[in-house]
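Have a look at these structures, which come just after this line.
Derivation of every value follows stated rules applied to the coordinates shown; laboratory data play no part. Keep in mind the model is a prediction, meaning the values are calculated, not measured. Cβ atoms are built from the backbone, for glycine too; each structure is taken alone.
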Structure P
Amino acid sequence: MKSKNNILILIFISIAIIIGGYFITSFVYPKNAGRYPIFVVILILDIYLWFSIKNIISNLFSVLKYFVYTIYWFPLTIMILYMGISVFIPITTWNPAFRTYLFGIVFTIVVAKLFPIFLLIIDDVIRLFKVFVFFIKKNIFEKTIKTPKFKRLKVLRTIGISLGLFAFIFLLLGMFLWAYDFKIKTEKIYLKDLPLEFNNLKIVQISDLHLGSWANKKPLREAVEIINQQQADLVFFTGDLVNFTSDEAFRFENILRDVKSKYGVFTVLGNHDYGNYSHWNSQEAKEENMNQLFQFYKDINWKLLINSNYVLNINNEKIAIIGVENWGAHARFPKYGNIDKALKGVETIPTKLLLSHDPSHWDLIISQNYQDIDITFSGHTHGFQFGIDFAGILWSPAEKLYKHWTGLHSNNSNQYLYVNPGIGTIGYPGRIGILPEISIIILKKEKI
């Protein structure tokens, strides 16, 4: 009876959390409301796993038992506290290091739990199949046979728990070892119409800083040092400076101002830069947030291209640097990019370089209708911050959502797309396999 009451209480609390959490999420971070079903699924799976392993945990000696209890319910507790506290204290005002690593640990534990859950689901499917076969057999052939107990397969449970522990350790390494393990990647691109004055032009591309996720300033200083060591002619930043609000960038102003190149630093807006992922008390407050971002770019001397262009002239030979606002194929992402407006005045310039945050813009618009744009520089995907890039093997779950998610690509019209997997993080503050990248693109005059 007591066990049934506990189950009913747990179900009631869970329903209350689900309903209350949805309204809080919709109010505080409306853009994330569409992802709320993920939280509901995590809650259901949490309860499912708990009832599957609670007897094992209860048999541990007291200190270890309560330690496991704490670790197990830590993510759900933090999620609930976060939803409640963020109504009164916005997450953007929390200490960056505390916020980053707190949610990193939550993510790590949640993902680690998925492995035993998956194996337990397989086990339950096997058990249900055994039950089904048994009752078919009993009803047809042996009606008097005694019903056995269909116990779980210990080997699957052991494998699941072992994989979960392995994932937990690996994800921690991704946070503390590989999150800022910057990789330099160099590509040469040959262009037929490249003016001779621009032969061997060196471009450094970075993307997706997501400054709200940086726990401290030291890794960013290291990234800027690496960028400056390249002695680039141009630096391109392809959007997502912040996570939620522009003030996340303020503490990094002096560091980013130090980014150097011969002809300047050029940037565009990403989907996170518009403040769409935060709740604003008024439209005026949201507009002020954007004005702060515009002013920040002026203060650090980065040229922000908003559906506009810049003509780089060297000894009367020219190339066009074009920048559009965010344009994403997915319905969640804004489509503010106006390529026609951005091209005005540079139609006759033979070499055109485009900065566009989301690579789906190249897939669906640029490569289909604007063959005079030679190279598009994008970011956005992060390479999912997880995958394999080793010994010629390149894979990430990002390929399920993006046709082009990292590296250099071209089409039959000799147009190129370069997708930088970012140097920052969002959500999980780490990387596994897909490291933060500083890309070097060298333009070469194609020999005819």
Structure Q
Amino acid sequence: MKHLTPQIIAGITGGEYVGKESGRDNRVAGAVRDNRDVRQGNLFVCIPGARTDGHLYANDAFQRGAACCLAEQRIPDAMGPYVLVRSTLAAVKKLGAYYRSLFEIPVIGITGSVGKTTAKELVAAALGAKLHVLKTAENLNNELGVPLTLLSLDERHEAAVIEMGISDFGEMSRLAEMVRPDIFIMTKIGYSHLEELGDLNGVLKAKTEAFSYMSPNGLAVLNGDDDLLWGYDPGMKRILFGLDGRNDVRAENISAVGTGAVTCDIVDAAGRFPIKIPAYGSHMAILALPAAIIGRLLGLCDAEISRGLLSYAPVGGRSNVSDTGQITLINDCYNSNPNSVRAALESLCALAGRRVAILGDMLGLGAQTDGLHRGIGEFAAQCDLDMLICCGEKAELIYDSYSSAGGERGLFYSGKDTLIEALPELIIKGDFVLVKASRGMRFEELLPTLENI
């Protein structure tokens, strides 16, 4: 059986075991950072944070069933054993890398400037038709979330799908050193984290650090519609996916079934088969292609892949669609960049009805911020929108360029409070309403008003 004990954890991390002698061999299964998530036998990782300190909740974690804690401070009157280390973050990364090395199952890593969480969910859904799959929970894709995910592996799992998110150079190397993916998916090289990465070539350089931690026998699954990925040589076999005919695997005959589903044919040299994804947005078709590729590689037939994709469900504030009884609300305010905004507007304009887009600032775009916001305004002017509502300092640039490019149905609000007050007069029964902005804009504050129109 693959498991950890406090004694093993101390050895791997170079930490000091603190506790009764009898606790050294406690079986440890799974790891969490939130004491409220503790299940029997878990490792509770005490992370000091800006708002609170996990060490304060160690005894609550023991009461909830934790077998051991990982701490960088001594725990007064500890109710169970713990391992004292210099840095809990560094230690949990060592543990994650060690524990992943115990498993020989296929491990799929996923990254991209846009669509990586959706692609992760689609791959896991497809594989889940036949295999027991571990996947990253929600978007726990950073240097803490990834090792916690790896520590959730157990002997039931037949594959793992790990999302890997970065914002700076070197981060992907640290993630890939833990994950050691057998297959690596790249969804898009887009305009994100440009304050740190500079430009698209910087984004490519940062994300492709992962290939240095893969076997030459590994596989790269790349979006061939992206010119940078089309021209990139990962030093191993690659399969290209996309809409363009030059790709190895393509999506054709894409059709939206209202806001409830997308259908398409998946096509390659061997033939074609139809799929249906129960989600909104034509972009779902291209993101389903890696799921089909990996499903086939891992022994699923086309019918199993199709059945698995039918179990897909969106995560968080990503294109969640709800019928309020008055309007159809498309909540896509989890994050925003030029690539995802364009895709959201295209999907909105494919719907039959009155279409309203509420757009806010796109953050983290560095020196290109102003130009990229203006570009969205120009793009929006080409779309068949019935109303474009912009709110935010940089969103004013979207509005200005929309108007300059001939857009005639635009409105601008400098603050959310003013916009919220105006919404009941702007939105009418039957509207399709898209809400999209970067997370820091907190556009979820618009939702209660929209839901009660």
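For the read-out mean count of other Cβ atoms within 10 Å over residues 52-59, a value of 12.5 was computed from one structure; give its label from P, Q.
Numbers: P: 12.5; Q: 17.8.
Matching structure: P.
The value -9000 for helix-only ellipticity at 222 nm (-39500 (n - 2.57) for each DSSP H run of 4 or more, over all residues; to 500) was derived from one model only; which of P, Q is it?
Of the structures listed, the value fits Q.
Quick one: FRET efficiency 1/(1 + (r/R0)^6) of positions 100 and 132 (r between Cβ atoms, R0 = 35 Å, to 0.05) came out at 1.00 when computed from one of P, Q, so which one is it? Each step should come with its number before you reach the end.
Working: P: 0.15; Q: 1.00.
Structure of origin is Q.
Where is relative contact order in percent (Cα under 8 Å, 6 or more apart) largest, in which of P, Q? List each step's numbers first, then the result.
Numbers: P: 19; Q: 11.
Comparing P, Q, the top value of relative contact order in percent (Cα under 8 Å, 6 or more apart) belongs to P.
Computing Rg and Dmax of the Cα atoms in Å gives 26.2, 98 for which of P, Q? Kindly include the intermediate steps, with their values, before the conclusion.
Numbers: P: 26.2, 98; Q: 23.4, 76.
This value belongs to structure P.
With distance in nm of label points 7 Å out along Cα→Cβ at positions 12 and 228 coming out at 6.3, pick the structure among P, Q it was computed from.
On the way: P: 6.3; Q: 3.4.
Clearly, the read-out refers to P.
Ranked by mean count of other Cβ atoms within 10 Å over residues 180-187, which of P, Q sits at the highest value?
Structure Q gives the largest value of mean count of other Cβ atoms within 10 Å over residues 180-187 among P, Q.
When mean count of other Cβ atoms within 10 Å over residues 156-163 is compared over structures P, Q, which one is greatest?
When mean count of other Cβ atoms within 10 Å over residues 156-163 is computed for each of P, Q, structure Q gives the biggest number.
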